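What follows is calculated from the coordinates using simple rules that are stated; it is not laboratory data. None of these values were measured; they are calculated from a predicted model.
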Structure P
Amino acid sequence: MGFGVWDYEVGPKPPPPQVEATFSGGTLTVNVTTDDGSLTLTSNISGSGDCVVIGMGSPSSFVNGCRSMAFAHDQVVRNDHSSGNAWPDDPYYRIYPHLYEEAPYGGSQIENGNLLIGNYSAWSWGVSRLIDGLEQTQDQHGIDLSKIAVHGCSYAGKMALWAGALDQRIALTIAQESGGGGAPSWRTSQDYEDRGGGQVESIDDTNWAWFKDSLLNSREPHLLPHDHHELIALVAPRPFLVLPGDPGNAWLGAESAYVSFMAAREVWTAMGVADHAGLVVHDRGGAHCSASGAQRQAAQAFADRFLLGQSTNTDIVSGFDTDWRSVVDWETPSIPNP
């Protein structure tokens, strides 16, 4: 499970290179070195508690009781919303030049070429290097390494999901309004569009540098050998909370996120921990990345239980009456929970 997501969508995530970290004055500094060069990641850790929430792009204040730090993604590869390009002078490609190729012809969708990986591979790698740094400096900051969470919204919600799926040290993943390439299924998003539901962020109109050309040039999601219920399921049995956006905003793919999540949740069910995976859809009319009260309550409940050790209910799935089982053609087995 999950190989297609990795292979077709974002490409390889290199194994851990040489990492040396320091913690001083509240700032974590992580130096990463390969045979081709080095890069530096920095993050300020604020607040109190023995748990930490890593915000994608900026510090997260989504839950109470934990410390907060940010993953500064431009220290790995920049997020160029305007052009959708990838850039060979970004820090990541200076230490892994073999993962960047020039476009072989003019007029490519990615003008400057990025054929071997997507940004979400590089960003997931960067989050993992921050966690390496937290491990090396635990005696200085005192954070419990079994209590690390990630949170992000929109493109950063995708980033949180990919990071949580690809690093088992992350204890809680919160993906808010992640849109196409995040929690929603490519197939069910396309089906939603086809039946006149509105334009959803899909393979052919998401950011070109975020994913590999082999995905973006395919255009037809029903031909893929995988879908994003498999990406979500890579988080299992660890806790996961998905917070889709306003169902009235078709672009965010809330219905598709629900169907994808419910299919993936069967893996948690099979492991006997269905209450480790939750979903709360935004109330209608909510602004993008402005969580509803119910969503914030759910996020705090997950943090209370899985980061703060409290006895709270996390059997939380709400927001849709869609028949998600109509797209599932398997019976849920029983899987030992390691």
Structure Q
Amino acid sequence: MFIAPFYNTPKLCVTTSWNPNATTIVNNTIIGTTPWGIFVDKNNTVYTASRQYGRIDSWFADGRITTRYISRSSSQPYSIFVSFNGDIYVSSISSSSYYIDKFTVNGINSTLVGTTSRLCYSLFIDFNDILYCSINDDHQVVKKPLDSDSNIWTNVAGISGSSGSSSTMFNQPAGIFVDVNLDLYVADWNNDRIQLFHLGTSTGITVVGSTSSNTTISLNGPSGVVLDADKYLFIVDQLNHRIVGSGPNGFRCLVGCSGSGNAAYSMSSPRPMAFDSYGNIYVVDRDNDRIQKFIAMQDACCELFVHNARDHNMKSIFSIGINCYY
């Protein structure tokens, strides 16, 4: 049985653009300094991680706010992912050890899910309830079933402890995304590329970056990658302080296109991003200590279609129409 994801992969128009001036939804007075993780669920609840205060805040569409603290003292949360049933998974550092914890839907206290060799830069849960973790400083992506009590992680891609630029290696992998076909996309931060690993393979294909076999776009420290409903890529290009996206006409800069800064139209070392159900972009503007929301500006998206049928005399009948969605 197919289970729809709890995260958003919106259907976007070819002509969709985003207001270049963002709205700050959370600033440093609430989230603290150098925030990291963000997640937006199907109900448009926004989850943010405060490294400074060791907590996860949930911002509901109806205005409610829920705060949960990691039970372990001195924990600094980083990545967040919310499962289909609403459980919140978070990676953290505490006393030079690296943990993954879980908050149940209505739970206040966290429970330990597992430990890792180094920090999980990014978490992801696929349709089979498999938890993925990109271990930035060990240059690999690993996984384990959510229902397993074991702390044994299976290597998916990369070579533990070895950095490199070959098709089987990473140099500090960052954001990850697993699509409906269970193919893995990895933002290979220090190799300035996006790598695609088809299910069951450990050899990556460079789909974005100057070394790609196809003409794409040059990246500088990509820290996050997400897909929309049509499997177009959206990338947080961290060291270029922008977000870029692909479409039928190739890649383009979407927001943050004027370089680093702290104005409403600029960012400084952005980290992960997420879509809400309307296609609005939420991004952690790390060095500006804030969460920014860029509003999608689109009218109805219309597509021409041709329908071919036959009448009772088996003659072809063609009809032309337009499908529109918002």
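Miscellaneous remarks
- Of the structures P, Q, the one that 29, 27, 17 was derived from, the read-out being semi-axes √(5λ) of the Cα gyration tensor in Å: P
- Origin of the value -7500, where helix-only ellipticity at 222 nm (-39500 (n - 2.57) for each DSSP H run of 4 or more, over all residues; to 500) was derived from one of P, Q: P
- Among P, Q, structure where Cα extents along the principal axes in Å, for residues 169-288 alone as derived comes to 43, 31, 25: Q
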